[in-house]
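Asks: Pasting the structures in now, so scroll down.
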Structure 1
Amino acid sequence: MMNDGIFNLIPLIVGSIFFSIGANIVLYVMKFRKKSTRLHGRVTAIERYVSDTRINGQRSRQTYYRPVVVYVHNGEEKTVRGMGCNEIRHKLEQTVPVLLNVSEDGTQTRAMIDDAMSSFVGACFSFMGLAALGVYVFLIKGPLIAALGTAAVLFGAGYGISTAFLKFKSVILQVRDVEPNDEDTERIDTPEAYRKEVSSHGFWAAIISYGFMLATVGMLWLSYDNLPSVTRKMIASDFPLFWEKLNAGERLASPEDWILVGIAGFFFLASFRSVYYVRKKYGALLMR
């Protein structure tokens, strides 16, 4: 019984952590953008690096790509690196917006590429956190006050940390421009190396994205098949009636069933975005 109790708390804890991280990422980007001056920089290289992670003794290595952007401030060239991602998202010599935050005395600067990906990642984390909290409240039947309280406490702690990151004199964070010196980091800065990397990565990205979409179609079908037969027939034969009854608040399925459909639908849309990105973006990256 104790083990079951601990197991039931996992969605509460994990959901609260994910929601807090995601919401604070979005808020941090918004606050950084509000405090900053908008400049334009130029992508001079793409860095390919390997992240080495160990969890419970298991080693995991993942390849990421990030743009190296040069911008000019007060006549001096400075460099900022973008967010690491498992796909190439920028062209060499591409112009990108840079957010520059300058301290009040003008002696310190902090820069960030104005990239919607950061907010997108934060939103995804938040959604996954809310989904886990939904499982805790509706499936496990945990108290709503526990979900709200835990999420609020962790969000407040994360908000304090993210706010401290914006302060140049913060004792929590001292920002220094450090040039990466990692044997697992490779700099791609020539057109030939860039085209070779994009072509190779685009091929494997297409296989992965289509595989992910196929898996999410299966998830969506299983969640749909789990709905009551009356509801499925209504969706298939008379969708306007189904939509009318749904908006009227009629109980066409249990909250647990709708949560599963919502989660499956989210991942399907995410997979569609991935396929679209691979087909459109990688073709555009090779066009110069």
Structure 2
Amino acid sequence: MVKPTVFEGLRVFNFKTLQETWEGLNEYLCTSEKEINENGGGSYGPELISYNIFCKIKRGWVDPEFDFGHTLGYTVKKWSALIKNYVNFHYLDLIRDEVRRRKGRNARNYNFSYHFVNAHGSGKDCLISLTFTKRIYEDHPILVFSVRTSEVTKRLIFDLLLVQRIGEYVYGEGADFEVHFISPSIFISAESFSMYNNHRDIHELLKGQMKSLGKFQTNIVNVLEKFQNIDIASIKYKVNKRSAKQLQRNEDGMPLSGVKSMKAKTLKLNADLLDIPENIINLRQLRKHQRDTK
């Protein structure tokens, strides 16, 4: 069971990789209902929420074999939309050039912040900023990733892969960088968390607590079993259909959603996805360009 260090309400986690961060926070929320309820968080409606999260992540890495399609039902269009909504390549180029200039001068420290664009509003400003920092006594750079909130099961792993790709864009593929993740709150819903079962057995996670499950944990187990067996046509809400279609498999072991395999190694940060003139180098100019070309 993942346990944070708690300091004046701040929950501090240490993880080895971005992949482990996604796994650890999912499993923390699933297995720690009692602790969360006793320390300022809790279940509100369909969600279990924990507040004041800080994760120190040693390596900016997501398993290249992680399958976003078969596990969570993502398509390449979703990846392209994430990039189009949040990434301003011209501004990233400015940061990359400055970082390389500092590296060439053997600068001992620097801090440069990238503010996520949210160009289309569809991201609801969930991703706020990514600060590239080099500290005097550290050999490697640190990316400080700040968000408004995070839905852990479906979205966090996607967002963390984006951070990895941006880090590679600035520092080069294979570069060694740490990530610090900061969020005022993180949450899961039983319906979306059920898809985590495609990655790890939820019953195994809760094995030692089955005789004393909390209300939310009981709902997790009930929803999982329901979605694994329900007639999908009878499900009213689209978000619930997504989960059930990912959990139920055909004779070949493929999800009934029909979503194809899409592994992390195939998802790159493609600057050509954005059609923006090169003279646009800041957010104000970008938004004006978007208004003028509608």
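Asks: Given a value of 0.80 for FRET efficiency 1/(1 + (r/R0)^6) of positions 127 and 231 (r between Cβ atoms, R0 = 30 Å, to 0.05), calculated from one of 1, 2, which structure does it belong to?
Replies: 1
Asks: Now a separate question. Using distance in nm of label points 7 Å out along Cα→Cβ at positions 199 and 247 for the comparison, can you identify which of 1, 2 gives the largest number?
Replies: Going through 1, 2 one by one, distance in nm of label points 7 Å out along Cα→Cβ at positions 199 and 247 peaks for structure 1.
Asks: Can you say which of 1, 2 returns -11000 when helix-only ellipticity at 222 nm (-39500 (n - 2.57) for each DSSP H run of 4 or more, over all residues; to 500) is computed?
Replies: 2
Asks: Who wins on percent of Cα pairs over 23 Å apart among 1, 2, i.e. which is largest?
Replies: Between 1, 2, the highest calculated value is found for 1.
All of the numbers you see were taken from the coordinates with simple rules; none came from a lab. Because the structure is a prediction, the values reported are computed rather than measured. Cβ atoms are built from the backbone, for glycine too; each structure is taken alone.
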